[in-house]
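The following blocks contain the structures, represented as structure tokens.
Where a number appears in this text, it was derived from the coordinates with a stated rule and is not lab data. Just so we're clear, the structure is a prediction, and the values are computed from it rather than from any experiment. Cβ atoms are built from the backbone, for glycine too; each structure is taken alone.
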Structure 1
Amino acid sequence: MDHIERQILHSAPDNKKPILWLRFIDDIFTIWTYSHDCLHQFFEHMNTIHPTIKFEMSQSKDRIPFLDTLVILNNNGGFQTTLYKKPTDVSPLLHALSFHPNSSKKGFIYSQALRYRRIISDDDDFAHHLEYLQAILIKRGYNIGLISEIFAKVRSLSRNNLLQYHHHSPTVKLPFVVPYNSNTSQIGKTLHSHWHFIQEDDELQDLFSIKPVVAFQRSKNIKDILVHSNMAD
């Protein structure tokens, strides 16, 4: 797709091309400032670049969805963004009784709220969508106290700061992988509380200088037991 988009933009008819071109894999968002006829000429040109890869186009003068974001052109000529959901979306969020570590359940609530904070530009709109998300989470069995605590943490974050790219130096950590069940859920705390034994050993402290990250593997479920991937001929 990178090669194709370079060809599209380099050979645009009459050198008329979007003033903004953003691509995520094969989804493209553009801002077009020329005439409607020129837009369709450019679109036809896009579909001549590759023999089998063809594009579809949605266009609007005031609002357009891109992935999970609805981009709106306001009366002042600026842009605002809000959450976009497909009409078929049923919000199949992880249930509170699902057999997952509590950290995964808390993390998914936090990541959903954080996604809203990044996408939604208006604070009142953000609060409205959080109320809707809260209602869904309560129906999925989550405690209102836990939801409020996580939402408060996200509300305290600056959206401008969240939208900035932050460079992180890569840190290589040893993963400690175990199947998840009720007996292994506390293994991380046990491992870290006794880590000083590793550090007190001259050989082991050189091999394991950083505490490992505990990662849980999904245990077999009923589907895994009853359904076999290898089918007989």
Structure 2
Amino acid sequence: MSTTYGEAVCVAGVRIDTPTPEWVRFFPVRFRDLPSDKQFSKYQVIRLRAQKHSRDQRRETWRPRLDSIELGEFVPAGGHWPARRRLLEPLLGPTMCQLNRGRKGGGAGPSLGLVRPAQIRGIRVRPEQEWSVGQKATAGQGSLLTEKAALAKPAHAFHYSYLCDELDCKGHVQKIVDWELGEAYRSWPQRGDELIDAIKAKWLDFMFAEKRETQLFVGDQHNYPGGFLVLGTFYPE
């Protein structure tokens, strides 16, 4: 939620029009304002026009032409997720510690990455910070054209605590900003501690089960270089 861009999201993805897969970030994307034939899903191929972002100097960031979006095929999971692995595993690495060093102080290192935790320590749950007055006003702006419901911010924030593959890693605690978790918090029938336990059961016990090779999509913040967040979880068997 931005007082400059209104209700807009930052969308991270993988370019597949290049000789090898590359990270890409689109901002701003006013997703809930898009017509239904341009609203894409996770793991769906899209085609669109974009230009380098003039205000965001992170090398992966582009400003999209939202009216140019064309929806393509959906990349299925299936078994050990072979189709998704082919697109994502070439991007695995560097370590989380290396990503932090590359972006410290606004450095030019990658601002997106796929990292494999060497040890998952758990999920920490903290009270979520409230929106600012301007953000609250923007969140309450529904739309008669799109029939959007006003946004409500979850009361809790969830953070992964883990060690990365760096030999002397001191540990990382990163907020999970995956849309899927937010939607679970909003729509699952449990409430209170039962809801928190249910989310932990999926995002920790299920996604980090021993049979899985779990990796984390991470990205840093424009205003906080090196302040990496967990954008999503990749958990093939």
**Report entry** Top of 1, 2 by Kirkwood radius over Cα pairs in Å, for residues 80-215 alone, largest first
**Finding:** 1
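Give the label, chosen from 1, 2, of the structure having the highest value of Rg/Rh (Cα atoms, Kirkwood Rh), for residues 88-159 alone. Kindly include the intermediate steps, with their values, before the conclusion.
Details: 1: 0.95; 2: 1.14.
The structure with the largest value is 2.
For which of the structures 1, 2 does the calculation of Cα extents along the principal axes in Å, for residues 120-199 alone return 54, 28, 21?
Numbers: 1: 52, 36, 19; 2: 54, 28, 21.
Clearly, the read-out refers to 2.
Please state which of the structures 1, 2 yields -4500 when helix-only ellipticity at 222 nm (-39500 (n - 2.57) for each DSSP H run of 4 or more, over all residues; to 500) is computed from it.
Numbers: 1: -11500; 2: -4500.
Checking each candidate, the match is 2.
Between structures 1, 2, where is FRET efficiency 1/(1 + (r/R0)^6) of positions 8 and 104 (r between Cβ atoms, R0 = 35 Å, to 0.05) highest?
That would be structure 2.
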Report task. Could you figure out which one of 1, 2 the value 52, 48, 41 for Cα extents along the principal axes in Å was computed from? Result -> 2
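If you rank structures 1, 2 by distance in nm of label points 7 Å out along Cα→Cβ at positions 48 and 224, which sits at the top with the largest value? Each step should come with its number before you reach the end.
Details: 1: 5.4; 2: 2.5.
Of structures 1, 2, the maximum of distance in nm of label points 7 Å out along Cα→Cβ at positions 48 and 224 occurs in 1.
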Requested in this report: Name the one structure among 1, 2 that FRET efficiency 1/(1 + (r/R0)^6) of positions 168 and 184 (r between Cβ atoms, R0 = 35 Å, to 0.05) of 0.50 was derived from.
Outcome: 2
Report summary line: If you rank structures 1, 2 by relative contact order in percent (Cα under 8 Å, 6 or more apart), the highest one is 2
